[in-house]
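Listed next: structures, encoded as structure tokens.
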Structure I
Amino acid sequence: MRLVIQGPALGNHHLLHLSGMCDGKAAIEIENNAHYFEVASPVPGVAEYCESAGIDYAFVPNVLTLNDIGLVVMDMDSTLINIECIDEIADMQGLKPQVAAITESAMRGEIEFAESLRRRVALLEGLDESALQRVYDERLQLNPGAQKLLDTLKTHGIKTMLVSGGFTFFTDRLKTLVGLDHAYSNQLEIVDGKLTGKVLGKILDAQGKADWLIRVRDELGLRRDQVIAIGDGANDLKMMDAAGAGIAYHAKPVVRAQATYAISHTGLDGVLNLFSL
């Protein structure tokens, strides 16, 4: 396997220290301040050292490269993009603190997601639908490295899917903007140009995310180990568990603890370094 290390804080002194921990082996450069060491098995002490140094690390089997992956599934809010859309919509109503507190609690796994979404959306009743476009135009940005990740996946013939507890208003636009193959999320009810405070149909929750992953995976004829899932909140854990590898991206502690790999210091393009040889 290989020990992949990366992050803006990574320096030569870290590489020298890690080389000593890896029996004197030299680091092999990938790119963008990312390197790997060939190791026989996980090296004791590496996790603690890298965490204290603010460096991302991962022990990745050599059999797992981009050539072995067929589908990458990712969350939207705070994963593909820089914001929690519902929090920014609520800001248009002067309700961001109340909604953000519920969002944060749900992402930590303290509130069941569907219930938290109903409570948050209810607070948006009466908001003009133009607020959604303002959030998209004025506040939504791709997270660092997102476009590079998606472009590289496409060149390798890897399918991409956005599956979100957020809203179709944003996922549909992002699908077109960045060239995603699939996008699924919840639909806000809008009547006479106003949000009613309700979600149409069954809420796409944690299980719903996992179900879409499995459905698309099976349609593509892929095995579980050919799928990667990327997320940051507790409602991403089921889809991450349904994938061959689950990646916690700048995630809550509960997600980092259960993920296969965690990226906490680099951009989304850091995912590519995990699977490059």
Structure II
Amino acid sequence: MPEGDTLFRTAAGLRPYLVGRDVTAAHAQGPGALPQVHRVVGKRIDAVEAHGKNLLIKFDGGLELRTHLRMQGSWHRYRPGERWRRPPARARLILEVPGSVAVCFDAPVVELFEQRTEALHGSLSKLGPDLLAPEFDAAEALRRLRAPERSELEIAVALLDQRAMAGAGNVYKNEVLWIERVSPFTRVAELDDATLERLIARSRALLLANVDPRRGPERVTTSGDRGAPGALYVYGRQGRPCRRCRTLIRVVRQGIDLPRSTYWCPTCQPGEGQP
């Protein structure tokens, strides 16, 4: 699933070609296609923003488009007449402006609504502080992690809850916990504030490093660590030696509603409740 840094880069890539231009054509197709997408034709695009794992396109007059890419979705930008890199049948949303065509492929969530209702939106209104926002509120992220409904969650599950803080996905969850030597299976209630604050700060630092325009497209968490060849410390390295202690990295599916792969070192990240 694209994480917050991917959406941030996507918004940054689309912005120069869309913002300030009028939509000349719009088309939506596929399951739940937007019959009202024609309402954006003739509207000027005022902003292209990322909020957590959501990409938001805002138009003059108050309309707003939201896409959530989930596992397979992506945004592409083409010149008029340029051949698309994916089959047209997979396009969920097409926006044409002078000089450019923006195409959203395979996104399961595409919706149009009034910007003034964003505060009441079923998903957007519940998102926690955005880890990539300039005004990121770490204290609010800590408060949300400490909320009673998360106290019995395992920390690896809690870090993926976008209602606590928005933007971190499964890769960052694994990397952050390994770097900070925290067991993925420790309950939130068992962690002190200092540890949660370290996890929040590390999550933000890793995401910010990966949206640096000087950085290539590959996601990297080992930057500057000469003793850790490769892009990632622990994610995807099951059965290989831990980069710190040489214990074999393990992997298990964790979570109930949407189980995700958790990679960890039993030696560097000890704790009760390990499989």
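Coordinate-derived values only; no laboratory data. Owing to the predicted nature of the structure, the values given are computational and were not obtained by experimental measurement. Cβ atoms are built from the backbone, for glycine too; each structure is taken alone.
Identify the structure, out of I, II, from whose coordinates FRET efficiency 1/(1 + (r/R0)^6) of positions 31 and 143 (r between Cβ atoms, R0 = 35 Å, to 0.05) was calculated to give 1.00. Of the options listed, only I reproduces it. In terms of distance in nm of label points 7 Å out along Cα→Cβ at positions 95 and 111, the structure with the greatest value among I, II is II. Given a value of 4.7 for distance in nm of label points 7 Å out along Cα→Cβ at positions 63 and 127, point me to the structure among I, II it was derived from. Only structure I yields this read-out. Sorting I, II by FRET efficiency 1/(1 + (r/R0)^6) of positions 15 and 167 (r between Cβ atoms, R0 = 25 Å, to 0.05) from high to low puts II first, with the largest value. Quick check: 4.5 is what I get for distance in nm of label points 7 Å out along Cα→Cβ at positions 79 and 119, calculated from one of I, II. Which structure matches? The correct label is II.
Upon calculation of helix-only ellipticity at 222 nm (-39500 (n - 2.57) for each DSSP H run of 4 or more, over all residues; to 500) from the atomic coordinates, which of the structures I, II produces -11000? Walk me through the numbers before you get to the answer.
Values: I: -11000; II: -6000.
Corresponding structure: I.
Computing relative contact order in percent (Cα under 8 Å, 6 or more apart) gives 22 for which of I, II? For relative contact order in percent (Cα under 8 Å, 6 or more apart), the value 22 is produced by structure I.
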